[in-house]
1. Where is distance in nm of label points 7 Å out along Cα→Cβ at positions 10 and 26 largest, in which of 1, 2?
2. Once volume of the Cα convex hull per residue in Å³ is calculated for every structure in 1, 2, which label goes with the largest value?
3. Can you spot which of 1, 2 the value 4.6 was calculated from, given it is distance in nm of label points 7 Å out along Cα→Cβ at positions 18 and 82?
4. Computing helix-only ellipticity at 222 nm (-39500 (n - 2.57) for each DSSP H run of 4 or more, over all residues; to 500) gives -17000 for which of 1, 2?
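A short reminder: the numbers here are calculations on the coordinates, not readings from a lab. Model, not experiment: these values are computed from the prediction. Cβ atoms are built from the backbone, for glycine too; each structure is taken alone.
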Structure 1
Amino acid sequence: MNNGALHDKMIANIMKTPISFFESTSPGVIMNRFSKDMGQIDDMMPACFSDAMSIALQSLIILALSVYANYFSILLSGFVRLFSDFRSIFIRVSHFGTFLKIFTFER
């Protein structure tokens, strides 16, 4: 929402207030308050927008690193599983070779 839209929304809300508010409040106080609020909006809007963009960018970076880390851990666990399977096959084959040596009396 840009400053002009906020200004228009503030005026629309002021126009919806009851007449008793305008009778009890001087026009100078209303104008002073209105201009002060618009000044604060003008001062704070760029900083808030910059902060929002910074937080959004940091969130995207964190998300990307999380996805990368998860894929890396999945890949790493796959390699660990593969090497574990090769190890178990190698142990079975080596035990079978020892078993054959015992029965053939080779040393």
Structure 2
Amino acid sequence: MHIFYISLTVFLSYVYRIPVLVLPSLPHDANDELIQWFIQSGKIFSQLQQHLEATHTQKLSRLRDMKKKADQLLWWPFTQHSLVPEEKITVIDARAGDTFTIYKVCIST
């Protein structure tokens, strides 16, 4: 293995806690060997799916807890925290430019 690959893998995994999953090289002849490549790669794709599902579940859990923690952790100028009910709090999940993505639990009746 190339030293750069090993260093980058260690750096991303331990410093930034970004999992690094390595797929086998693509076959030279995709017509004959592609199914075998998918079989060999199945475990790695399963690991990726498990990681994505776990990360998404953790994110949703953090977003759900944000409304409860908002009055303790955030300062809202000119607002009496005790007068704002939890259901009125809007949790902003992400922002890109002028676009905001919010997290809101929809309760069906």
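1. For this comparison of distance in nm of label points 7 Å out along Cα→Cβ at positions 10 and 26, the top structure is 2.
2. For this comparison of volume of the Cα convex hull per residue in Å³, the top structure is 2.
3. 2
4. The structure behind it is 2.
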